[in-house]
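Below you'll find the structures, each written out as structure tokens.
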Structure 1
Amino acid sequence: MTDRPNVTIGQHSTAGRKERNDDSYGVVVPDPPLLFTKGIAMAIADGMSSSEAAKEASETCVKSFLDDYFCTHESWTAKKSVATVLKAINIWLYKQGETQYLSNRGMVSTFSGLVLKAGLAHIFHAGDSRISLLRNGKIEPLTRDHRVRVSPRQEYLSRAMGIDLDVEIDYRSEPVAEDDILIFTTDGVHDNIEATKLATIVAAAGENLDAAAQAVVEAAYDNGSEDNLTCQLVRVADPGRPDEYSHLKRLTSLPFPPDLSAGEIFEGYRIIGELHASNRTQIYQAVDTETNQRVVIKTPSVNFEDDPAYIEMFTREEWVGRRAKGPNVVRVIEPLRPRRFLYYVTEFVEGDTLRTWIQKHPRPAVGDVCSIIAQIAAGLRAFHRKDMVHQDLKPENIVIEESGSVKIIDFGSSYVAGLEEIGGAEEPPAFAGTIGYTAPEYHLGHKPTNRFDIFSLGVIAYEMLTGKLPYTEGFANARSISRLEPVSANVLAPSMPAWVSGALAKATHKDPTKRYDALSAFVADLTRPNPDLERTAVLPLIERSPLAFWKWLAMLSLVANFALLLVIGSR
């Protein structure tokens, strides 16, 4: 088993007893690295025969899906990529049918598509074309027909591409194994041949899948089919689930570089000096000797030379950086020369970290804070648009240039949904974030979402304006979530507008469902008054600071008891 899928294909299609063939079908096996990150795409579609543009509709569904899926971001999941593509295809079909073919029922087609990626079949379906799985001589349908029966002899499609502006696409994922056969058929075939007969025909053809597909079509025709007939067979030679050996071999193919010194020439870069060193990485300022460009080189620590999980995360950091592009994210530079060691290069960003900025500005203006937070949010959107979550946003990972431009400079802990689909040979680090800035649901095992980063951004804004963290030391484990309660920001900074305090409270809420679900909403509420937040920000002391409430209550109780004793004693 290798780290990428492999298939063999057989196909046959005919108009049958009709004058034209409105079916379309196809498979695309891309070259690496897309074969690893995106997998193999395959589809079948059946244009509605009562439509004048039936063939154009089915071809559009299949060709656009097979082309456009591979143009989506590599960091996106198969589900998000295909959903985005199919939504665009459906709108185009609907609009074309609305303007050109309205009198002939528009451009309508069934669609059944599948992406084979890392041992999983991701299935997308609308209509009555069909995908089935042949395993160990038995056929199992992977899709359900979207039909409504109005009489014993009359049925119609209840769902298809191009019928309406919105279309509901069925989705499911199924593990696949070596020698599984994926069977794609239009209704002219599967309505006129029993599953057991189909399985027998495919088994009898052996390795010749084209002959098998033709024999299936001919059997359906002989059984009286009056529709177009299409059968596409895809045998899984390798499902592509990454195995430990191949994964580690890819990650450890380059050795760790040695410690670098000022003046040394390394891989075509002249080292100026060390910017930062920890037990995990070394960061150097350097100059490209060919372009004279100042850059930053990040190298892994030799302390982790035998740690595959660390190597995987270090490699992922460069991969993420090349995709999360934007003016507020440090730019990863692809080396002009072949690399002999494991490292990566970014642009050089001159300025202070946000941590230093906070120390220099203990009482900043709200407007200055909002400007910085808005730029950090813009940087985070570059991650979120591509199904990535930063997971370790903190002042040390943000740099403010002298011009005032803000950049996120570190993304080694990022969660990438598309890569999680692929899987990995190694377990990720037990804790990827930084206590104090990490959302509480992280400790409950929740899947990372954009609300993770919104929480971290809210904590940073809170710290910039108050000098403290809303949950003091932060959440160290699941038990600390119920123990810790936030302190309202306007308790620490009484002059803070109530709506700003309310925005910070919402961004850092312990319950992610009560938190902002969009960065833009948080930034908007920070920069202009929101009447709803002004009302909710003025909370009773027990809600603003439970610890202070109980301390005052205990003190008042003590005073009351002492006074009561004095009264009793005087009598």
Structure 2
Amino acid sequence: MSNSARLLYVHPAGHLNDLVVPAGALSCMNAVSVDKLGRYAFEVSEDELRDAAVIAIDLHWALGLSGFEPLLADLRRVNPSVPVIVGGISASHWARELLARYAIDYVVCGDSETSFAALVLALLEGKRPHGLANVFGRGLPEPVRTRMSAAEFDVTDPLTADWFPTFARCSDWDAAAFPAGRTIPVARGCPLRCPECYGSFAATFGPGYLLRSAAATVALLERAARMGVRNLRLFFGKPPSPRTAELMQAIARAGPFSFTNEVGFYLCTPVAAAELAALAAAFPAGLALSAVPPEQHVPALAPRQRELEDCDWHTMARVAAKGHTLTLDLWTTRPERLAELRRDYGVTESSRVKVSSAAVWSVTRPLDAITTPSFDDVRVAMLPAWTFYAARALSPALSTLLAPFCFLDELAGAPEEAACPRPPLSEFFELIYDSWRRHRLPVLPGLGFVACAVDDVVEAPVASTTATPQGTRLHGALTYLAPGVVPDVSRRGPLLVESRDRKGVTLQAGIELDSSARAIVLLPTIGRPGRSSPQADRALLAQGAVALLVPPSSSGAHTLELAVRMQEVSVALLDSKGALVARGRAELGYFRHPRLTTALADG
């Protein structure tokens, strides 16, 4: 179904959770009172791309690069002349590079709501915009970089999403990691420069940082509660202690709020014990405080200030440990400190106090620092991100190698301490851990899959739902073949060829089946099939295999297609005329609404 709009916003694929939309994209779109529509890249139609008068795309997290490029290529194919505006933190860092490399027209940087609205209105009126603050444009002079006023920041709206119907529905879904809830930026920018934290990118916005007033923050909280928002997060950064006290006291007085699940506060300034108890009482369904511990702040705190803040955080930990609705989570980027900090804060398995690894916050991306990865370094690091999910979904052996990484935001320890398996699995292991050490992304550059038709599969019903020992759920014609029943795969089939479009990554190959074929085993490989060996195949199949069951007498030329979408993989077998012969789905239990998610991904 298409729904044309004058202003179209599209969120690209390729993220750790594609459903998450940056708060700044919502507030920019909400700053413009025109006919508008929001779509995910996997659902936007060609008619919607063709009919739009202005198109906006976010490049916020660096991971979005892998989906940004094919989205832009599809967009320009169907609508070569439409003005394209790009925004977000990464876009703000790379404004000049993006304009030089891609067929885009404008990049909005920093505090962009006011400038974005003015830019869109000018374009819709057929005018060539000039002199807009924070707007880079092809052929335009360098813009003036300015900050919003506190009053302008107060009225930004990061909550309204009726113009983005799929996000409005999906943002309330629960997920195993990185849920797609809405975010209220109480602070924009931060006085610190902790390299792991996106909130530290003050240079993106200009000097200083903005802090939403207590009244405006409370008003947004009350509105979110009335809307029934789930998975709400508020970003505070590290405001001065007096402002923190003012904010927390105002929020506590306004409670209790009627949220149905836990609300998250990203707040690196400690809260006094008395204020903390009152604050927790304002969120009966739960309040989670997350912070970078004082020892890791950049620039380093003065010794006396660090000592006082350490004391305050330990007091907060004791308050949290005695309560029932308050959770305290300290995020360390130093693996060697995990065990010590957990002992120091009295963390136990049942504790409401946690010390978590923030290693994934260090993913290769542009930094607000003197030395920063180049655009090309980041791009190369991001492109294989899809392999993290595909390997887990389709290979029990690779899923075991990736198990220490969980879903990346809840690491139990330091994955680099895992023991390397014996050859030939060591090649896959070393690829994963080299990528982790270099980019904090456990991916497999060069990963592919070989389609192996087999005819001696133990009977299994089509349209079954099974699960691998690693927890991947298989639906439809996909099934798990246990190690004892994995057939001989010496007749290796074709290597599936990778391609990308705006929806995600697709792997495809032609495969010839004879009438005895019962299933197609999906066998991972690195690079060309010729690099594999019988020993490598046996090692990869030692924990079983994922296979697509083939209906009887499915002989002749076919096409096998793997579509990696939204943390799931759909596998389809098509006949020579393109008709569907068999189909299955592998999903990792990431979303709590898998059937709805699949319907979206398939769209």
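Quick one: Rg/Rh (Cα atoms, Kirkwood Rh) came out at 1.09 when computed from one of 1, 2, so which one is it? Among 1, 2, the structure yielding 1.09 for Rg/Rh (Cα atoms, Kirkwood Rh) is 1. Could you tell me which structure in 1, 2 was used to calculate distance in nm of label points 7 Å out along Cα→Cβ at positions 107 and 235 as 3.7? This figure was derived from 1. Looking at structures 1, 2, which one was distance in nm of label points 7 Å out along Cα→Cβ at positions 115 and 507 calculated from, given that it came out as 3.2? The read-out comes from structure 1.
Using the calculated result -11000 for helix-only ellipticity at 222 nm (-39500 (n - 2.57) for each DSSP H run of 4 or more, over all residues; to 500), pick out the matching structure from 1, 2. Source structure: 1. With respect to mean count of other Cβ atoms within 10 Å over residues 123-130, the largest value across structures 1, 2 is given by 1. Assign the value -0.64, -1.14, calculated as log10 I(q)/I(0) by the Debye sum over Cα atoms at q = 0.10, 0.16 Å⁻¹, for residues 75-290 alone, to the correct structure from 1, 2. For log10 I(q)/I(0) by the Debye sum over Cα atoms at q = 0.10, 0.16 Å⁻¹, for residues 75-290 alone, the value -0.64, -1.14 is produced by structure 1.
Any read-out appearing in this document is the output of simple, stated calculations on the displayed coordinates, not a laboratory observation. What you see is a predicted model, and the numbers here were worked out from it, not measured in a lab. Cβ atoms are built from the backbone, for glycine too; each structure is taken alone.
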